Structure P
Amino acid sequence: MRKMTQRTVAVVNLGLLERNIKNIRKRLNDGVEIMAVLKGDGYGHGEKGIYPTLKKCGVERYAVAVWEEGASLREAGAVEPILLLGDTCDGQLENVIKYNLTPTIFSLDTAEKLNLLAKWSGVIQPINIKIDTGMSRIGFPADSSSVEQILKINSMENLKITGAFTHFSRADENDGISATEQLNLYLDMVEKLEKAGISIPCKHVANSPAILLRPETQLDAVRAGDIIYGLCPIDENDWEKEDLHQIISWYTYVVMVKEVPKGTEVGYGGTFVTKRTTKIATIPVGFADGYSRRLSNIGKVMINGREAPIIGRICMDQFMVDVTDIYGVERGDTVTLLDEKLSVLWMADLLNTNVDEIVCGISKRVPRIYE
């Protein structure tokens with residue numbers, strides 16, 4: 001049992017992270033690179049804290065969502081290519097150049113502005129072209145109408161296309177029909193570009209579910225997000241066979257234990273009323289820490305190896321649990337909020353959301369510890 005010396009901590013297991021990377025590597029064909037996706041501050045795990053382990057494991061490329069995340073990764077010592085998966089607004093394009101980041105380009109207008117900035121800075125700026133094959137998000141349409149625009153971008157003196165990619169919308173589906181259609185659209189578009197004289201050094205389409213289910217999508221690199229962190233991106237029954245492990249746990253402690261009579265209201269709004277003489281433990285974590293208010297009256301924690309149900313509404317900084325049936329609970333006892341048993345997947349299912357929302361929601365005021 002972890003001895004708590006802080007109000008709350010999220011513990012990231014670097015040994016399991018390394019194990020997950022090795023598992024992913026075994027699935028890949030020779031020469032296929034891993035692009036570790038660290039957006040959302042490493043899916044809430046802390047990109048600076050996990051980068052040294054990823055580097056140790058030989059990860060060749062990285063991807064984040066926004067330039068600030070890329071800058072943070074550079075400050076952590078990263079020298080590898082860092083792709084920005086999302087948009088960079090015009091007023092911040094200079095930061096792409098400053099931190100040697102690779103932006104995603106999906107419009108001629110942005111390319112022209114970036115080319116001008118790169119010329120003023122005296123650099124050749126790497127870029128990736130985004131192709132929309134069915135996500136209906138950002139990206140050039142996957143048809144001949146886009147070739148002329150991408151040709152113009154390719155001719156810009158201070159831009160260099162280093163890759164082109166698309167994003168699967170339904171790669172987690174076992175029949176693979178949608179992913180196959182998107183892959184074929186992407187490959188057809190790349191063929192058109194290459195016939196027009198545009199070189200695409202790094203072709204990448206596979207995300208986490210595709211890495212697990214669609215080996216034909218590997219191409220030059222794969223973008224590994226969820227599976228690095230041991231977060232389930234596919235059918236839960238299939239996930240159990242994959243030998244990929246959740247690397248984050250979350251702990252706090254018991255602040256106070258009190259006994260109240262039957263009929264006592266608990267928390268804001270009195271949404272829970274005790275049905276018996278009840279021992280209540282107060283926990284010093286709340287929705288400001290990223291512990292969802294939607295867990296009120298349905299969630300549970302672990303204390304002394306036993307389940308303790310949440311009673312009443314979760315507050316900004318505290319919540320209450322019923323410990324009547326757990327012997328000897330007292331102030332200072334460790335409380336488990338998340339671990340392999342009370343998993344991220346369990347909580348996501350309980351809240352009818354996905355695993356990413358759970359881990360990305362853990363607040364910055366919860367310290368990350370790396371072990």
Structure Q
Amino acid sequence: MDDYSGHYCLMCPGPVNVSQRVMQAMIGSEIGHREIEFSALLENIRRNCLKIMNLPETSYAMVVITGSGSAANEAVICSAIQPDDVVLSLATGEFGRRLGDISKIYNPNTVIHAQEWGTPLDLAWVEDYLRTHRVDWVTMVHNETCTGELQPVREVGALCKKYGAKLFVDAVSSFMADPLDLVDCNVTFMSTSSGKAIGMAPGLSLVVGKIDAFEALTHYPVRNYYLSLARHYDFFVNKRQTPNTPAIALFIALNEALRMILEEGIQERLAFQAQKAAQFRNGICSLGLSLLHPDHVLSNAVSTVILPEHTGFSELREALRSRNFIVYGGKGPLMDKVFQVSTMGHVDLNDVNALIDALRDILADHLHSVA
């Protein structure tokens with residue numbers, strides 16, 4: 001048996017388990033990407049995505065990029081934000097900081113407001129900075145995945161509107177796990193990824209934004225050929241195509257995953273994500289474990305759990321792998337202090353309960369060995 005073979009219950013913050021229906025869609029068709037079938041597929045993806053987000057087709061557009069969520073983020077930053085624009089990048093963790101680091105590559109006038117991981121965003125500081133400085137763009141993440149904490153997008157969006165800045169939001173791990181209203185939050189562009197709460201394999205990223213912001217891209221210089229958002233938008237609007245060879249099977253699967261969300265119901269899907277997260281967190285508490293910052297606003301995408309005393313993550317990871325569960329450890333200052341469990345994707349309440357039971361057994365064995 002090859003080393004990469006096997007089937008695990010993926011309860012990590014991506015990739016996620018994929019339903020058989022989506023998996024079959026991914027392997028069930030072979031079409032050419034310059035044919036009418038692919039153009040029809042792209043149109044269906046556009047229509048389904050905007051319908052899920054309750055966005056008017058007359059005001060909002062979207063493109064799909066073959067690449068991870070970071071590809072979508074870089075596409076927005078290198079295409080919509082100009083070299084002489086002033087960028088305020090808000091970072092309360094790894095992924096907010098990553099937006100700032102990408103922006104610095106293309107835009108020298110980038111200011112990264114980096115707070116200690118897991119501290120609530122200082123909105124008073126943000127307003128004072130916007131009031132006293134020129135800022136053209138603000139970048140932030142919706143769910144800071146490294147801590148599993150939601151960031152105040154609505155409040156920042158209101159401040160951007162008040163002081164005349166545009167807002168770019170990374171919703172890579174929060175889309176379809178947590179509600180996000182682009183109109184209400186005054187978001188100009190949003191990015192997300194296929195391999196998270198959409199319930200699909202990784203490899204595609206989506207950019208959703210205001211049509212006037214997309215159309216303004218045609219007046220800006222191209223600074224990245226493959227990730228040029230202007231090229232992607234032009235090919236989509238005028239040809240219903242992608243500028244480069246796409247991952248066709250993933251596009252087919254993405255459309256099927258979006259169709260499943262619409263059939264299930266958007267609110268119903270969000271409610272189920274919340275239910276799974278709540279059930280896991282209640283189970284964690286029943287084991288005597290603690291969540292990181294349980295009093296903060298937590299995402300339904302991922303839960304961050306403080307490691308038990310005298311337990312390293314590598315030990316816990318291997319014990320869970322032997323029981324067929326995959327979880328992730330902490331990063332940066334949280335390394336070997338926490339572990340992270342996601343309830344996104346094709347997992348149900350039985351899977352959540354099974355993971356809690358596995359953790360209960362592992363902790364009992366650990367306490368016995370320590371004694």
Structure R
Amino acid sequence: MELGTLNELVNTRSVTKHIRKHNKDMIQGAGIGNDFSLVGDWASCEGVSEIPYIAWVKAMNNLAVSGAMPIGVRLVMLLPEDVTEADIKLYMKEFNLLADHEAVQILGGHTEIGMHFNKAGFVVTAYGKVDAYIKDKDNTVLREFSYKQDIKSIKANDKIIMLGLAGLMGTDIIARKKHEELGKRFAYSYIEGAYFNKEDYAIEGKVRKLIDTYGKDVLYMHDVSHGGIYGALWQLGVRIKHGIKINHAAIPIKQETVEISEFFDINPYMLEGTGSVVAVIGDDKKDEKSFYEKINGIVACGIPAAVIGEVADNNDKAVILGDKDNPEKRFLSPVKGDEIYKVIRINLT
């Protein structure tokens with residue numbers, strides 16, 4: 001099977017369809033395009049990686065699109081026999097720094113050393129509360145967490161927008177890991193232009209800006225991750241149970257991502273995209289000018305953002321390439337692996 005997250009078709013056929021509902025308070029559970037589970041007012045989700053920070057940020061990104069206030073995390077560390085106590089202390093130091101930065105409580109977890117583990121692996125399970133508030137000592141509300149998805153209200157012509165850049169994490173990792181090989185074609189200063197900061201992987205700030213800008217018109221959000229922006233858009237279409245029509249040329253992407261992908265003959269739109277988010281925004285034909293002014297306001301804050309398509313009145317999940325005089329329609333497909341594994345063998349999911 002492909003490396004990374006289980007093939008979507010196999011996952012649906014052999015995993016999620018066998019999950020039964022036993023709790024009447026379950027609002028949202030397992031499924032394609034579901035980044036989190038919601039039981040009552042509590043959301044939970046996870047991130048998995050051989051790199052502590054990536055496991056953490058993937059869990060937090062999934063929690064961010066739920067709109068929940070982060071409360072705590074549980075950590076699972078699966079470690080090889082040659083791990084040292086010093087290594088374990090370093091892992092915990094990093095997790096504690098992350099928890100301190102986000103004011104999130106580490107609730108516990110599990111650490112195991114096994115002969116069948118070739119590399120360290122980390123699972124971060126994050127918990128958050130919806131309809132929550134952060135208040136100061138005077139009981140003044142500093143931040144409200146009251147967002148809820150409203151998929152049932154989604155209709156044809158609603159806008160699909162993207163915040164962030166296509167292939168963000170994949171570009172960063174490839175540029176750093178393949179620095180010398182890329183140096184055969186590109187100047188090192190150009191390669192370093194493809195680097196991102198760790199903070200760029202997080203979407204919480206983008207999500208909060210999106211909610212602050214569009215409020216209840218944000219009907220659905222989905223973080224971009226394994227399978228890239230094309231994978232995320234396919235999952236979006238599955239989740240909202242509508243077709244979508246995407247303008248390929250509108251998808252924000254860095255030129256370095258395009259060039260590096262061409263060098264390794266991979267598709268940058270199917271490259272690990274952690275650090276970006278896609279959303280469906282309710283369309284208001286009466287106030288089209290204001291809609292785009294709001295997008296421009298997000299861009300002015302330093303966040304790449306664009307309207308990249310709309311909800312269709314059919315079931316096609318299509319991408320339109322070329323220009324308006326010579327358009328070419330292609331269809332999205334279920335996620336089957338990620339382009340990064342054609343270049344580097346690394347566990348990011």
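Here, each number is a calculation from the coordinates, and none is a lab measurement. Small disclaimer: the values here were computed from a predicted structure and weren't measured. Cβ atoms are built from the backbone, for glycine too; each structure is taken alone.
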Discussion item. For distance in nm of label points 7 Å out along Cα→Cβ at positions 246 and 262, which structure out of P, Q, R has the highest calculated value?
Written reply: P
Fill in: Among P, Q, R, which structure scores highest (criterion: percent of Cα pairs over 28 Å apart, for residues 54-221 alone)
R
Worksheet item: Where is percent of Cα pairs over 15 Å apart, for residues 254-325 alone largest, in which of P, Q, R?
Response: R
